[in-house]
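Every number in this text was worked out from the coordinates using simple rules, so none of it is lab data. Keep in mind the model is a prediction, meaning the values are calculated, not measured. Cβ atoms are built from the backbone, for glycine too; each structure is taken alone.
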Structure P
Amino acid sequence: MVFSSLLFTFYFLPLVLMIYYPVKGKFRNYILLAASLCFYAYGEPKFVFIMALSIALNYGIALLIDRCRKQAKLLLIISVILNVGILFVYKYLNFGISIVNSLFRTGFHTLDIVLPIGISFFTFQAMSYVIDVYRGTVKVQKNPLYVALYISFFPQLVAGPIVRYHDIEEQISNRHSSVLLFGEGVKRFFLGFSKKVILANNLAIVAEEVFGMQFTTVNPLVLWLGSVCFSLQIFYDFSGYSDMAIGLGKMFGFTFAENFNYPYISQTVTEFWRRWHISLSQWFRDYVYIPLGGSYGSAVKTIRNMLVVWLLTGIWHGANFTFIFWGLGYFVLLVFEKYLLKPSERKSRLLRIIWQIITLLCVNWGWVMFNSPSLRSGLRFCLSMLGIYVHRFSWDASMQLYLREYGIYIFLGILFAAPILKKLETLIGKTKASPLLDIIEPLLYGLVFLWAVSFLILGAHNPFIYFNF
């Protein structure tokens, strides 16, 4: 079940809300837990047992760590091995087998393993809980159903944001709902729903068609258009899901941290990763980079720590060399920025603008590799964009067709990738029109939401990219 579906929006969510609000106290948590398990079981019921195993293991080991402090480090190591082991079996085992076969010319058969949706997200949440109990930054939760709710809570279960236990520890046991918070949640859900259905889904049509072409024979301008559409698609797909998750959380009285902050206005690669998938970046910073020593120490050690983080970031996204290449590419760019270019120290406005353009180009090429089935395919796509195979950059019939059919979505995608709405709200808030905005804004959100719903009624293309990770 996906948020941007008629089933979820008009059946599942209203039903859960109708059951949730008449109930008081801790029983609300149990209703949310039951709803989360049903939500996850809808696609493939057997995956619930994998998540239940993860919950049981991490709940039990956290209790043991709290009670047996002398053996806490050993227990933590066991926890990490078990969590990574489960993730490896379901996500990376077949990839590992294929590497062994390639290196040693063996003939091991790959296994018929289906990737459980959201396993990377709920595994990282479970690991962060146990690590924080070990560090003493959170108290161990004695109620197993509360731990189960934290790990399985359906708004952020399958595609984030990655929520830390210390951020919602108090909210699980003691939270307050209000009409204002509920209204903010509905508005945020409508925003994310519209970003996903209107922008991401339409941009995906162009991206999928272009990436499916024999690109060594295609006009490079069409390839550029396809790559830009994918860059916008993945942003509106993932940030739209995060908006919906944050909005749903508010409907039930939870407040989640932001996961995106207009990443495409970044002036440097470093800034891009402060704005993109914030919860994942912070997870690797707090649980990998800083424990390794962070930036305290020699440049060699800092670079080593960065290499580990970005190698793991690439691997986290998927079992393919394209993701590893993508992660290591960011490692190279970040090292270059940190030690050679140092853009934050440049006084020349022209140089900063040039590097901002280079940053966006590198991000775009990175998404090409990210979306390619193989390294060879991704590299050839990038070379084709530069005109290596087809030397003529022409405004041909394909460009005209795509821009005529999808130009409005490309334009809106580029426009709203910048904080236009936020600046307009700030500007209007300083004028006498602010009370009028309080009436008009909900109506606009409602109309845009209905526009998005019309796409689903007509059977529009509706995948979610990050369900694969």
Structure Q
Amino acid sequence: MEALVWFRSDLRLQDNPALRNAFEQAKNVHAVFIFSNNQLKKHNEANVKIDFLKSNLFLLEEKLDKLNVPLTIIDSDGFDNDASLIEQFIEKKNIKKVFWNNQFGEDEAIRDKLVKILLDKKNIDYETYNDQIIYEPGFLKTGQGLPYSVFTPFKRKWIENFEMDFLDIEYRYEARNNLDYSSNVRDFDFNYKKTHQVNMELWPAGEDEAETRLLRFLNEKAIDYSKNRNDPILDGTSRISPYLALGIISSKKCILEALKINNFEFNSGHIGVTKWIDEIVWREFYKNIMFSFPKVSKGQPFQDYSKTILWRYNEDEFNAWKEGKTGFPIVDAAMRQLLNEGWMHNRLRMVVAMFFTKNMLHDWRLGEAYFMQNLIDGDFASNNGGWQWSSSTGTDAAPYFRIFNPITQSTNFDKEGTFIKKYVPELKDLDKSVIHNPSIEHRKYCKYPEPILDLKESRLRAIDAFKTAKS
């Protein structure tokens, strides 16, 4: 049988249910990846993430080639065109069955529905899988039969239903029959122009690198994760989020390896390990939110009342935030880290998002889009969930009156000012006693801008805006 594996956000061999089942059922296996600059642009995918995507496609092609599975990149105008492209490929290669792993989002759901209709009409079998989450989307429900909208009870139910059989992901691939054509990955015109300034040596591509990075974190840093995860200069996090975003490593693999060093316990053992597993479960929580409440993937807030919030817009402030020139050192350091690394420490993502939506009172959708346009680990569900949490418009959100003070956050989590000095070098000569909120004289000396707003006044303005929307 001729089988087709349609790769999407799952650029790996290990724990890839679509690829595994194709190998178990077919002697000849083809692989495709649909590439569309229009799709990428529509979803605000970052230039650096596309760069990373290309590199990982090259390495995936090498792994598949050893198994005699050619990988074909297909150029697409956009989501509406994908079904016809799949149709053309299966006719050309006489495909009898198609395998793929599901994605989350309204555009992807509509596209997949069109593909299924087309395959049904042609009597072509297909099988789909959920490789990004443990449970079928929407499976975990409250006692009232409703989707969860609060993380803690979701996690409790997630653990209650967990079975170790879920982590049976080992599979040994054996080469298929050698087909008479080869991959086009190296010759494909991605029409890509590098515009980012990220040093890609920070993010080596490939499935092997992802696993190495995971195991290094678990063996060397996970025990202290709960203690160190909020300090941006310690590099106490795993930094595997770019690999999770493109499916270069699976969440099941992460959970399995974490449980191995924690006696297969979720609620006891090393608090650092259990806290890190929580972060993996958060990703599943936000994907379930996107599935159960499609409005959040359509630019709508989860909390309906927040539709009436009167957001401000000031282009000068917006540009100052984007460029890391707000006059608040920790905010500016975080935004410059984003531009230089394509990544931002998670604590700082909350700090800058709350500063943007509360102190600046700018629409969370603007910040959400800007992050996606610059993050190498941009994940639609997690990014949306994080921004809506910070702006108090989402599920399980911070109360609207909870507003991080960036100066307090800075003194708490960058006590020595080391992180600030790394990314805002004009302040490198300042003492830790003044670096978090330099005086006018220090700012003039360092040529560092004045604050773009008053924290106290902006806080009261935000509370008033949210109160008005709620009334």
Structure R
Amino acid sequence: MKVGFFGAAGKVTGSMHLVESAGKRILLDCGLVQGGVADEASNADPFPFDVQTLDAVVISHAHIDHTGRLPLLGARGYCGPIYAQEATCDLIPVMLLDSASLQESEAARHNRKRAAKAPEVAPLYTREDVRRLLPQLRPIPYHRRTTLFPGIEVNLRDAGHILGSAIVELFAEGRTLVFSGDLGPKGTPILRDPETPPAANLVLMESTYGNRNHKDRADTVRELGGILDQAWQGKGNVVIPAFAVGRTQELLYWFARFWEEWNLSHWRIFVDSPMAAKVIRIYDRHHELFDDDAQSVWSGTPNPFRLPNLRTTESVDESMAINQIRNGAIIIAGNGMATGGRVVHHLRHNLERRESQIVFVGYQAEGTLGRRLVNGAQWVRLFGRDYRVNAQCHTIGGLSAHADQSGLLEWYGGIAKHPPVVLVHGEDVAREGLAGELNERYGVTAELACTSETRTV
């Protein structure tokens, strides 16, 4: 068994790894690269392998940095099966259709503004490309060892990252490859804790927060409540960039849990996302994947997805109307790194207002607007104009859907005999920090994956 690394090697986006074994070629993830202009332009590059020689694709979870180039893979000739956990197969159409819509809108906007003789720009892929791909999805439940081909089997375990997220175990030629996907921290609301595979010959392990630990979740939740109180006293709005799958649902969970304590009945709460209502329905269909605490909250009052003052906005006009509100609005909008989507418009209307609070609740990749704001940028350019950042920007790291260094070490430590490990899905400083801790604690020399490098299992 051989593994080639073609994405998320030294980065946290663009996850893509190619496994070759028993005469078959299996792609693990096919994610979109996110970040700066040059990074995102690389999505249109040719795949670094012959697409038509692929035999199967296995997806760890539905986030766009793990699925976002699937339509491009199909458009360039891949027509084989795409395996994923059942809830992930429900989420993928929603995620990819939204991504395609953004691609089409961006291309149309560019073409309207292009110089007279400049060539037209085509979207990376279209909604029709997505629709053609969807029949290739093959749902697999957790804990059902499934034969992909003679001599090659796959098993999915709960990764605790988002609904349907999976740790992938691939069995071939007497060897076992474990791909962590994205691992969630223990105690994440709604989701069950990540499981640990019993054994492996090689582990591909994410390292997003490999060099640091999160703030205690209880302290984080208190901090969030304090920010809401500060915004209310200051007569401002709260803007929260958040991806529509995972973080948005957790925020609504905490709003329901602390409905009285945080005086949330005074606020107008908006989830401004065309796909939010669809995602909420998918969560409602998969209660069997919730942990015990979430089951209790969902059966209580108020229900997180049915808060009395919650409004899910879908149309552009509804979204634009939110920006007429000068105070008392909590606006959760995509995308989570503020690289595009409706949240950028809400930032434009709130960044210059000292009474506004901007709350980042997830990882901000290098080169993104979110990263610049988290790093203390005083000015940012939006829609061709410079805006002074007068609003208060907060980073709520304890709500991360990724395990921190301690969580990653504990997860790896549960695998028998501490097998060789290759670190992916992390910037180099995070991977180096985790590699050092793995060596000190377990005596294993962790490798840092390099793009286009191959490793034998």
Label whose coordinates, when Rg/Rh (Cα atoms, Kirkwood Rh), for residues 1-128 alone is calculated, return 1.09 (choices P, Q, R): P
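So percent of Cα pairs over 15 Å apart, for residues 321-368 alone, computed for just one structure, reads 50; which one of P, Q, R is that?
The read-out comes from structure P.
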If distance in nm of label points 7 Å out along Cα→Cβ at positions 89 and 305 is computed and equals 4.8, the structure in P, Q, R: Q
Ranking P, Q, R by FRET efficiency 1/(1 + (r/R0)^6) of positions 161 and 417 (r between Cβ atoms, R0 = 25 Å, to 0.05), the structure that comes out highest: P
For -9000 (helix-only ellipticity at 222 nm (-39500 (n - 2.57) for each DSSP H run of 4 or more, over all residues; to 500), calculated) the corresponding structure among P, Q, R: R
